[in-house]
1. To which of I, II does the computed value 37, 21, 8 (semi-axes √(5λ) of the Cα gyration tensor in Å) belong?
2. For distance in nm of label points 7 Å out along Cα→Cβ at positions 1 and 65, find whichever of I, II sits highest and give me its label.
3. Here relative contact order in percent (Cα under 8 Å, 6 or more apart) has been calculated and equals 14, so which of I, II was it run on?
4. Consider the structures I, II: one of them gives 2.4 for distance in nm of label points 7 Å out along Cα→Cβ at positions 9 and 57 as calculated from the coordinates. Say which.
5. Given -17500 as the derived value for helix-only ellipticity at 222 nm (-39500 (n - 2.57) for each DSSP H run of 4 or more, over all residues; to 500), which of the supplied structures I, II does it correspond to?
Structure I
Amino acid sequence: MPKLFKRVISFAVEGEIYDNETKPEDILKNYEWNFKDYNDGKDKCFLVFEHKDSRGKITKMTKLSKINKAKKPDTEYFIV
């Protein structure tokens with residue numbers, strides 16, 4: 001069995017806003033974010049984000065290079 005780890009990765013997000021009252025944070029908060037791993041034996045997983053807000057949308061995301069440790073510590077032993 002594997003050892004477990006937890007890290008924080010960041011993304012640079014670009015988008016569009018369609019009115020003058022909306023802020024970028026309003027658009028980002030209305031997205032529903034989900035991680036999908038279909039456990040089909042392939043090294044492929046998906047970050048799925050969707051929304052029904054017509055005030056704006058995300059148009060581009062770029063993963064930033066810095067990786068931070070999370071508050072929860074890694075396991076020191078293999079989990080059985």
Structure II
Amino acid sequence: MVCANCRCREVAPGKQKYCRDCAGMEGTLARSKRREQLKAQGVPAWQRNGWASEQQFRQYHRDYMRARRERTRAVSLP
């Protein structure tokens with residue numbers, strides 16, 4: 001059996017899906033696959049990422065970008 005992620009390394013028979021190198025990313029890979037499935041079903045991004053409403057999603061990103069711009073300005077000023 002071949003690793004479900006990298007598809008280049010052999011996996012021991014049994015219930016394992018990933019090789020030793022990819023096994024540490026199993027949770028991340030599962031979440032990514034689930035998000036891709038939801039995207040294919042047409043679920044909006046804010047719902048795929050676990051937000052309760054679109055307004056919360058947009059407000060978070062506004063606040064994040066505002067703080068990021070302020071940090072960038074502070075670093076770039078002489």
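Every number here is computed from the coordinates shown, using simple stated rules; none is lab data. Fair warning: this is a prediction, and the values are worked out from it, not measured in the lab. Cβ atoms are built from the backbone, for glycine too; each structure is taken alone.
1. Answer for the origin of the read-out: II.
2. II
3. II
4. The read-out comes from structure I.
5. The structure behind it is II.
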